[in-house]
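Listed below are the structures to be examined.
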Structure P
Amino acid sequence: MNAVILAGSGEIEKIPGKSLAKINGKPMLSYVVDAARKTDMIGSIYVVGNDDIRGFCLENDLEFAEGGTDILDNLIKGIQRFKNDRRIIILTGDIPYITPEAIIDFIIRSEEIDADFCYPIVEKKTCEEKFPGTRRTYVTLKDGAFTGGNVFYLNPGIIERCMPVIRHVVQNRKNPAKIATILGPGLILAFLFKTLTIEMVEKKASRMLNITAKAIISPYAEIGNDVDKPEDLEMANQILM
């Protein structure tokens, strides 16, 4: 299975591409690439990002494409590289805690379901036990409180028809309330009254997009813990010794 890594344009400590932010002297992107390679389940790795990522890719024998203006442009460009694949894995470049075991577990669970789109979610308890003190955005469902992950299992063939919804989700990925607006009044009411379930969301997304969409509950907090802020980077330097 081939992989796309989105090495975006976010900034930490004035570094244009935060994927190159140093964690104990090592670019953050290195941790993601190393974990992907150690799975033995991933073939080609295609990195989409700013031009400053190019040198890193050359040094590490990685395919590179200069990204667009936002994460969505980068996503589309990455998917196009493997548009004829049955399924691909997409990772963000800001998850330095990610492990081969977390990636393998997610791929295996996704392959067993064989959906068009699988998205990892992690229980609040799992995150807080592994990374106490870390601030994450959680959504409370009847099944429990969950945060979203930063790895995706995707059928490249669905991308065009799903683009309007994908754009909405990507643009509002830090705002669960806005994402919820695409679910419709019935599911919003269920959410407000704490009766909304994972299965209800899966069925709604699948019908709306004419695909099979599934949430994968991952036991690995590493898959849902990214580095967005200076304090996240400081914590990563303390943990990843």
Structure Q
Amino acid sequence: MAELPGVHPTAVVADDVELADDVRIGPYAVIHDGVRLAPGVRIDAHAVIGGEPQDLSFAGGRTCLEIGRGTAVREGAVIHRSTTPDRPTRIGASCLIMGQSHIGHDCWVGDGVVVCQQSALAGHVTVGDHAVIGGMTGVHQHVRVGSRAMVAAMAKVNRDVLPFSAVDGNPATHRALNAVGLRRAGIRGDEYAALRAAFHRLREGQDPGDSTELVGVLKDFLAARSTRGISPFHRGRCAS
């Protein structure tokens, strides 16, 4: 591969890698075959991107990893490519993948997602847009984390996390709406009140209703196929 001005001379970049001209790759980073990096992507020192999936069923061959526009992958993070050529491992646009975190094979991470320090997403995890995965969190294979959800630090997430919610604990349970994240997204007033009412109805085992578009997002998530099931609600008092 021809040298690019943003690639550190100690970085190892395979021949079969697609790099936008303004991609930055730090010292001693390793970029394997089958990786596609969109404009504005930043890969920091010692990150390992696109290595073979850590999956005993992997039979070899060319598979892929895509990282979207403007995403930053910080020091020492590890992201594996997919197990089959049908669907790449994908990290969306404008994400922040913090240092020493791990994203496994066949994960599908939306736009604007933050994965905090030393967290691990196992294979086939799906993370919705603008979700936050707290530091030192473990997410089980095939779990879905909904859009704008907040997973607290050091949580053990072995079931799906509802959109717009906050979970914590080992195993993780739904505690509240993600009030801070929703406020930052401009979701206030009647929209927030409708989500809060839907959250409490779900906690009581009732239908969430269909009062707003955002409640519809919640219903669509519940109606979609789930391999792991939905994380339960916390037995104590839930604030929202």
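Results, tabulated for the structure shown:
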| item | result |
| --- | --- |
| FRET efficiency 1/(1 + (r/R0)^6) of positions 143 and 191 (r between Cβ atoms, R0 = 25 Å, to 0.05) - highest-scoring structure of P, Q | P |
| Of the structures P, Q, the one that 1.6 was derived from, the read-out being distance in nm of label points 7 Å out along Cα→Cβ at positions 79 and 111 | Q |
| Which of P, Q yields 25 [relative contact order in percent (Cα under 8 Å, 6 or more apart), calculated] | P |
| For -11500 (helix-only ellipticity at 222 nm (-39500 (n - 2.57) for each DSSP H run of 4 or more, over all residues; to 500), calculated) the corresponding structure among P, Q | P |
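Every read-out reported here was derived from the displayed coordinates using simple, explicitly stated rules and does not represent laboratory data. Everything numeric in this text was worked out from a predicted model, so none of it was measured. Cβ atoms are built from the backbone, for glycine too; each structure is taken alone.
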